[in-house]
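Chemist: Pasting the structures here.
Laboratory data are not the source of any read-out in this text; all were calculated from the coordinates shown. Keep in mind that what you see is a predicted model, and the values were worked out from it rather than measured. Cβ atoms are built from the backbone, for glycine too; each structure is taken alone.
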Structure 1
Amino acid sequence: MKVEEQYVEPSSKLMSDYVNGRQAIRQYFTYDPQMQSFERRLEKLQSHAVDRRKVASILRNYMEHNGVPKAAESNLMSFEEGAPVVVTGQQAGILTGPLYTVHKAISVIVLAKQAAEQLNTKVVPVFWIAGEDHDLAEISHLYREVDGRVDKLNIPHAEYGKHSASSATLNKPKIASFLEEYFRSLPETEHSKEIHDLAFSLLEQSRSFTDFFSSLLHFFFQEEGLLYIDAADAELRKYESPYFVEMIERAEEIADTVTTAEEALLKDGYNAVIGAEKTAANLFITVKGERLLLERQGTEFVANNGAIRYTKQQLLEIAEKTPELLSNNVVTRPLMQEMVFPVLAFVGGPGEIAYWAALKGAFELVGMELPVIMPRLSLTLVNRQTQLLLNKYNLDFSAVVNERQVAAMRNELMESIREQQAEVMIDNLQHQIERTYDNIQQQFSSISKGLLPLAEKNLQLHIKQLNFLKNKLQDEVVLQNSIEFGHYASIENELLPNGGFQERVYSPFVYMNQFGIDLVKELLALPLQYDKNHKIICL
């Protein structure tokens, strides 16, 4: 493996301004996204109130079902003794979901090590699993390459209703069938059986989506001491009880502050990604196993279009006595994370950082400040076949991703091989038919206007057949040059699948199948610099 670096301009204005230090967006954050910010943040954390022994116990008890490795136990002890944490999080995707989930975990591990060296103190990496999320459509799919195209393989999830990823009991036969189809679609390699057996052994041990996800986190990062916790863990919920009380008490103020922040972001030319509303409660409640969004309606908190109602006092009692029924949304999850942990830095993707841009005032309302918000490391894995194709066509990563040269080359090739004379003949015939039908319609109109729709329909049938003929002609020309077109598709499917970064599409298992079961371990061994450059990993 070797690492190359390339700056890639972010797709959003907010993210571009953030990583490039423009003041227009930096005013919405407390710290600059640089390691130089850590010393000042660490000083602030000295007064952070946290029951370290209790939180460490919660983490240890949750991780116990996978086993707590020595490195994790060491980090738990460091946390108890006063170490700050670097936190990231993600939903519990099938086979971890897209690669960026693994990249997030790599990011907090790398950043914690570099921060510890800079600060001369232990810093602990933590992964916050969003097991409370109930949008199972976002996690119930995988992408693979089929017949030269990127295909989405969906797993049926309607049977789980609005249950969260942690409360939904897996239909293992269905998921096993889904995974079998997925693994069959991967090329057969010397690693195929090993990664297949890994996935199925972990599935067998899992009850929920979150269990399956956490077992993979454990497998990939057990030697790195990564700590992880399910946001929906009942023991954690009990610890969070007083924090839910504070969020309910301040629900109106939080909603007003976030709404005002988003209005300011819009005026400064940024998108309002939360879509904050002044009536939001920014909390969910679980009723009969289903997770429902709460809103404020007068002095009440309502859900399910007003069919379920609570007075403020009733909701406060739920927070105090059965806090496991409550859960956070995109606004309150960062607040809760900060209340639970002494966060030196939060590592997020572009979407998450856009959320955090609206939260500075909400943090200040509850007597806290935003931690250092660091963009996650962004990586692209390039297999040997793609490297050979890039060399063959004199391309590099920047040419494909930044300059989109493959699309231009495809169009250029298509223009050079088109049977233009035949296409012109078809176009001329279509124009001739259309002119003739104009005359026919004029004649029909003098007889009966009721005949005009019939003539128009007949004309469209002819045009449809001519288009069919032209498409078949183009297909045949492409077929005769299929090798070159196939190479272009292969390059884009690897580096720019569906027009976006590879890390947002493919599961790590695609690359484990090519490189081996120790892929993540090998990535962690690379000299990854924590900066804004995209990392191109040549396998």
Structure 2
Amino acid sequence: MQPRSNPSPAPLRVVIVGGGTAGWMCAAGLARLLPPTDYALTLIESDEIGTVGVGEATLPHIREFNAMLGLDEAEFMRATQGSFKLGIEFVGWDKPGGRYVHPFGSFGERWGGIDFQHHWLRARAAGQDVGDWFDHSFAVAMCREGVFDLPDEDLRSIRSTFSYAYHFDAGLYAEYLRRWATPRGVRRIEGKIVDIARNAESGLVESVALQSGAAIAGDLFIDCSGFRSLLLGQSMGVAWHDWSAWLPCDRAMAVPCAGAAGITPFTRSTAQAGGWTWRIPLQHRTGNGYVFSSSFCSEEQARETILGAIDGAPLADPRLLRFQAGRRARGWEGNVVAIGLSSGFLEPLESTSIFLIQAAVTDLANLMPLPGGGPPDPRLAAEFNRLFAIHYDRTRDFLVLHYTANARHGEPLWDHVRNMALPDSLAHKIALFRSSGRAPDYKLGLFSRDSWLAVLMGQGILPEAHDRLADRAPLDEVADRLAELRERIATNAAALPAHAEFIASYCSAARGTADDRAVTA
């Protein structure tokens, strides 16, 4: 007689509360990464509840997410009215009238195993003609020329030394992911949550009740409810870490406008008296906004500023958003995981919101509880929370750097942030770079060494010394190599097509149109 095999455990019921970019990135990512026989994915969203929907700029990591889903890039660009992004231009952040680019790419090349900045700093200190620091980035040259092409696959080419991200309509992206995810097993329920049922003994969430009277039970709940943080904040009571002492901007006034001629391949961030304005070019319009501190700028002043800053006819009235910078003490509590605005918020200065969603989705997929195992293993939550803190805390430091390293003297907001006490971790990074030219080089979390170099150098923090190992190379040889690199960058950038022309050609080859209802993998 054959022994009876143990029946397979029932699938783990995963309930995603909330749609928008966070909810549908979560649903699509988990649908792709998790075995469908082991996990049942349900997403609840209400048509009555709007989403923030102004985050239209991304970081290069989003390409990995889209590739993981198997999306066709040209089709995705066409469906979301996207454009390419090579970096962010900062105007007036170091001082009024100044500007620099934070590029998605490297500065120079490592020579003799030594980071490039040390060779440049050494030659500069010796009085050599080293040009401007930003002349040594191919991505910066592409931004200045307004050109674009895909990176060269030959790693020996200067055209391989950059990456790129996207500008896109966040609402269209969420719709695109919904059309991708629902045929792949994600059950969508339309409804408004009115109550949350928790187990009296364990404190775990057992179900959520909808206004219709339906109750949706689950084993793991993912809170994508936005600033309300219905599950993690309100129900589970996880504390909020307030970072407004370092990031005092607490309002944003957003308005779209008609697109201008030509589409710049970068986001623009312009410092203003009470904060900063953004400009994000899409194919069909331009996204604009003013992130400001209510302690230094009134809402009416913000409205006047943003309407005066746009370069096309406004397509809607400016919309006010209120927020507070910070994060939850933990992103995973019990059987609730928060992703997106429900877990934390950092202003859109470096387009980090979608990356933080992506990182959380990836970490959760790697740490997902097994079906049939009872309550989630607390060790999984502990590891998720360790990574959660790293992503938010390191990103916070990078954003605060932009504010504190300013020379806008005589302006109350900028005087305040220039003189405020810094997080110890950031104070150490700045002091180390100033004394020795060594920039952070993370293996995990944002941002790369080249990103730190862009902001540190761009806002006038120049090292007092360089790595002495760079002294081994003959000085004349270093100067010649710097000059040859600048010439190679300028020549290659000038030969590329205009960004708008590349988009038109690239998207014309896309399968389907922006309003296709079927999305191919």
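Chemist: Work out the source of -16000 here, i.e. which of 1, 2 gives that when helix-only ellipticity at 222 nm (-39500 (n - 2.57) for each DSSP H run of 4 or more, over all residues; to 500) is computed.
Modeler: Only structure 1 yields this read-out.
Chemist: For distance in nm of label points 7 Å out along Cα→Cβ at positions 47 and 439, which of the structures 1, 2 scores highest? Let's see the in-between values first.
Modeler: Details: 1: 9.1; 2: 4.9.
Largest calculated value belongs to 1.
Chemist: Using distance in nm of label points 7 Å out along Cα→Cβ at positions 103 and 455, single out the structure from 1, 2 with the greatest value. Could the numbers behind the result be given before it?
Modeler: Details: 1: 5.9; 2: 1.9.
Once distance in nm of label points 7 Å out along Cα→Cβ at positions 103 and 455 is tallied for 1, 2, the winner is 1.
Chemist: Among 1, 2, considering only mean count of other Cβ atoms within 10 Å over residues 335-342, which has the greatest calculated value?
Modeler: 2
Chemist: The value 2.6 for distance in nm of label points 7 Å out along Cα→Cβ at positions 191 and 343 was derived from one model only; which of 1, 2 is it? Walk me through the numbers before you get to the answer.
Modeler: On the way: 1: 3.3; 2: 2.6.
That value comes from structure 2.
Chemist: Which structure, out of 1, 2, was FRET efficiency 1/(1 + (r/R0)^6) of positions 223 and 247 (r between Cβ atoms, R0 = 30 Å, to 0.05) derived from, given a value of 0.85?
Modeler: Details: 1: 0.20; 2: 0.85.
Comparing all candidates, it corresponds to 2.
Chemist: Another question about this same structure. When FRET efficiency 1/(1 + (r/R0)^6) of positions 23 and 127 (r between Cβ atoms, R0 = 35 Å, to 0.05) is compared over structures 1, 2, which one is greatest?
Modeler: On the way: 1: 0.65; 2: 0.05.
Of structures 1, 2, the maximum of FRET efficiency 1/(1 + (r/R0)^6) of positions 23 and 127 (r between Cβ atoms, R0 = 35 Å, to 0.05) occurs in 1.
Chemist: Then there's this: Comparing 1, 2, where is FRET efficiency 1/(1 + (r/R0)^6) of positions 271 and 287 (r between Cβ atoms, R0 = 30 Å, to 0.05) highest? Walk me through the numbers before you get to the answer.
Modeler: Working: 1: 0.40; 2: 0.95.
Result for FRET efficiency 1/(1 + (r/R0)^6) of positions 271 and 287 (r between Cβ atoms, R0 = 30 Å, to 0.05) over 1, 2: largest is 2.
Chemist: Still on this model: Taking Rg/Rh (Cα atoms, Kirkwood Rh) as the criterion, which structure among 1, 2 has the greatest value?
Modeler: 1
Chemist: Figure out for me which of the structures 1, 2 the number 0.60 belongs to, where FRET efficiency 1/(1 + (r/R0)^6) of positions 15 and 503 (r between Cβ atoms, R0 = 41 Å, to 0.05) was derived from the coordinates. Could you put the intermediate results ahead of the total?
Modeler: Numbers: 1: 1.00; 2: 0.60.
Going through each structure in turn, the value belongs to 2.
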